[in-house]
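Structures follow.
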Structure 1
Amino acid sequence: MGAVAIGSGPTSPDCEAVGAGLLVEPTNALSSLAFLLAGLWIVLRSRRSDGNRVELAIFGLAVASNALGGLLLHGARTEGARWVHDQAIVAVLLFAVVFVVARFGGRPTAWTVSVYAGALVAAGLLIAIAPTSSYAMFALLGVGAGATEAGEYRHELRALRAEGLTSRRAARLGVAALAAVAATAFFVGRTGAALCRPESAFQWHATWHVLAAIAMALYAYAVLERGRGGRAGYGPLRP
């Protein structure tokens, strides 16, 4: 999901050779549809969730928006494509941070939605004014979300030893594993990296898209679906 400079030449920063067809980076563009599938799955889960239905639906839409961003940036390269692409990434990371703050502070859904909406609008305006500011946002929000999750993982590992594996606990551990593999795929497949093959039908950046989308779906299942006052992962392993 790294931002790509429009008009970057015969090879994009995400390695794939730029063509003249309907999708200028076909593999990277089409792989973005993984976010649409993940987002729709999350939204459908929200309809039968016992808790955080609104939060799940909003997060699902944020995840799905990355499909549009990817198609516009890697595919059509239309005016404003980079803004849509970067704003979609911010939408996912920002929600994870706001949700954690709301959960630890015992805030209601209305607070979560209003704070998230306000922060998202502010981020969008800042990216429109200063496009390169999106990189700093990715870093800050990523570190913030990662730090809070790291604290949660310490609890999960202790609970795993005491109570055993559950489907939600396994999903949460899977988020960390997938994120690590996805990040590796992102960096090894950048233009100039050892594994970059611009003309290949296989693109590491596309792998990053798919793995990141799966990680987002697992995050929604493991973290967002549980009730506000409860912990994920209790009970026997089950769907």
Structure 2
Amino acid sequence: MAFLRLRDLSVEFPMYQTSSRSLKKSILAGTTRGNLARDALNRINVKALSELNFDIEQGDRVGLIGLNGSGKTTLLKVLAGIYRPSRGQLLKSGRISALLDINVGMNAELTGYENIILRGMYMGIHPREMRKRSDEIAEFTELGDHLNMPLRTYSSGMTVRLSFAIATCIAPEILLLDEWLSAGDAPFIAKAKKRMDEFVRLSSLLVLASHSMPLLEEWCTHGVWLEFGHVKMKGPINDVAAAYNKAAAAAA
């Protein structure tokens, strides 16, 4: 059974080579935001995530809500195993596919077909298995002869199509998506949603970070509102989105 469980999970990044002026500004900001601390070596640390506690169980679709700098992408990278918690625990079970950066596991000098194999290896899938799936991946992307061209010749939308098709060629138990998915065009997003729906029916998990409330409300069942690395609110996606929109309108 797939799950993600966070127990007092915190992530801090030490600040290096900081000028006195910028350090002063950071400290002043931290007095109101509470996102700075000192570690045992007396370094100033940015507290990207602070004592997160919540569970994501099999079948859940969770939307991460918050302004830039709230900790959404950092949390996704922790869930993907890219960052390790500074404190606390992440308990997880299930095969993870993370679409956090369209260039991860890709080589700009290789063709689309070659990148199918390369990205598959990055995902832990044998090249032989990826070759079997290359035709289906090519059909999903609708990139045609462009797949014989180097990735550096692709537009961002074309790269998104290829990355998404590769990452979802085998239904993961846990799928992590960041905002960049919105770089795709409307027909592609419709195809991506259909494939996402298929994953959910297979009891996989989805964690999606986006600034698009309509997208979050359409794809997700639960919401987690992050603010300066803290959980401001969590619950049904419609309730969390409504509270976030109300706060944003009041602050405008």
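To test your reading of the models, identify which of 1, 2 gives 4.2 for distance in nm of label points 7 Å out along Cα→Cβ at positions 13 and 53 when calculated.
1
With helix-only ellipticity at 222 nm (-39500 (n - 2.57) for each DSSP H run of 4 or more, over all residues; to 500) derived from the coordinates and found to be -12500, which of 1, 2 does the value describe?
Structure of origin is 2.
Using distance in nm of label points 7 Å out along Cα→Cβ at positions 45 and 213 for the comparison, can you identify which of 1, 2 gives the largest number?
If we compare distance in nm of label points 7 Å out along Cα→Cβ at positions 45 and 213 over 1, 2, the biggest value is for 2.
When mean projected area of the Cα convex hull in nm² is compared over structures 1, 2, which one is greatest?
When mean projected area of the Cα convex hull in nm² is computed for each of 1, 2, structure 2 gives the biggest number.
For distance in nm of label points 7 Å out along Cα→Cβ at positions 149 and 189, which structure out of 1, 2 has the highest calculated value?
When distance in nm of label points 7 Å out along Cα→Cβ at positions 149 and 189 is calculated for 1, 2, structure 2 comes out on top.
Computing mean count of other Cβ atoms within 10 Å over residues 117-124 gives 17.2 for which of 1, 2?
2
Out of 1, 2, which structure matches 3.4 when distance in nm of label points 7 Å out along Cα→Cβ at positions 173 and 197 is calculated?
1
Each value in this text was obtained by applying a stated rule to the coordinates, not by laboratory testing. Worth saying up front: this structure is predicted, and the values here are computed from it rather than measured. Cβ atoms are built from the backbone, for glycine too; each structure is taken alone.
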